[in-house]
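Next up, some structures in structure tokens.
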Structure P
Amino acid sequence: MRREICLEKKVVSANDRLAKELAERFRAAGILAVNLMSSPGAGKTSLLEETSRRLGGELRLAAIEGDLATDRDAERLRRAGMAARQINTGRGCHLTAAQVAEAIDTFDGPGRPIHLDSLDVLFIENVGNLVCPAQFDLGERRRVVIASTPEGDDKPIKYPVVFHTADCVVLNKTDLLEATFFSCEAFRQYVRGLAPKARILELSCRTGEGLEAWLDWLRAERASAKKC
């Protein structure tokens, strides 16, 4: 057991060193890097599709997509107008800073990197998981955790670590509130207990309700990143 713990610390430490380099690259380019985390099916890709459709003409957007297999989500984003690079982790339950760095440096193929200074926002859609991704810094400026009403309003207290690290918490699928007996008040209280400064946004990618508040948050965070 001791050897496993030491190995985990070594892996995380190596990741953190590379994450600092990524953060500096993002800062120097003046872009907003956003790490999106959620359980599978909460709506990360749907949120990015709508973001691209509504904000793509205003800000220059790109995404790095993390999944165990297939490039389905990256293809969805490309159809919505956002440049996207797929990372398949195989059995890996999260993205690492090394994988993100490689994706940036080979965005359009070997020797064809993404030019960070040509972007305003880079989304890093992590593997669907509420445990492992919280432990690995990817150099991001902001962490966004997406929850959805069918998952239940007690998700924050079941997975406190990921919510504790969130700068913004998005509650998706509010159009299903009545069908799921979800308590927004309880959800907000749980989030506030873990991340009192996190912004809480409630929306529906299907109906569009609440999406403008998410876009405004991105605009403000992008403006802040540009000044740094």
Structure Q
Amino acid sequence: MLWGVAFGNIVRGIALDADHEYVGNFLDLLNPFALVTGLCTLALFIAHGAVYLALKTTLEIRDRARSTAISVGVVAAILMALSVGWQHVLRGTALSLALGVIAVVSLLAGVVVTRQGGRAGQSRDGWAFVATALSIGALSLGWFASLYPDVLPSTLDPAFSLNITNAASTPYTLTLMSWIALVFSPVILGYQAWSYWVFRKRISARQIPESPTKVPVH
């Protein structure tokens, strides 16, 4: 939830003065838009996690995970639609709105696929996972699309905002970090892909070893 609240404040803007210092208070960060965005991401991540749990388990655990994904997913879609619409009113663009619509539609698609999966729809859990992952990605990209070229708007004066120019590091730092990212990003992505492949199979209670027989101590 805090992740959504943080990005909600970034999209909405905070009280930055001419020195780019925050001059608001803690309660200013708990504004209605940020709280709605926080509830949106909370519900979205619960639904996404439940879909993944359904993808990795069988029988009762899978059924319970699917039920959670469906019920929480509907709530997440409603909150996301509210957040995306509110965001568009605050500082939206055509691109950010399109990405927001994609996020909502993808989440609803994940819910529908999960509902239609049933016990025999093993492969559909994977499609539901892809759909909810796409929803998270589109929602996040929509935030940045609505902000550009700002990175942290000021609610006091647009001239006080941090943007991609005045918030950028030095050319040397940017060059160095670009080379580091170019080298290590494929390594990280490769490791993540490998770990998903290794743990691609479902697990069940049959694969959990029974507790060893305890020897009474006299």
(request) Using distance in nm of label points 7 Å out along Cα→Cβ at positions 68 and 188, single out the structure from P, Q with the greatest value. (result) P
(message) Ranked on percent of Cα pairs over 29 Å apart, which label among P, Q comes first with the largest value?
(response) Q
(message) Say we calculate mean count of other Cβ atoms within 10 Å over residues 92-99 for every structure; which of P, Q gives the highest result?
(response) P
(message) As an exercise: distance in nm of label points 7 Å out along Cα→Cβ at positions 148 and 164, calculated from one structure in P, Q, equals 2.7. Which structure is it?
(response) P
(message) Using volume of the Cα convex hull per residue in Å³, for residues 60-139 alone for the comparison, can you identify which of P, Q gives the largest number?
(response) P
(request) Assign the value -13000, calculated as helix-only ellipticity at 222 nm (-39500 (n - 2.57) for each DSSP H run of 4 or more, over all residues; to 500), to the correct structure from P, Q. (result) P
(message) When Rg and Dmax of the Cα atoms in Å, for residues 20-107 alone is computed for each of P, Q, which one produces 16.2, 55?
(response) Q
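Every read-out reported here was derived from the displayed coordinates using simple, explicitly stated rules and does not represent laboratory data. Since we're looking at a predicted model, the values are computed, not measured. Cβ atoms are built from the backbone, for glycine too; each structure is taken alone.
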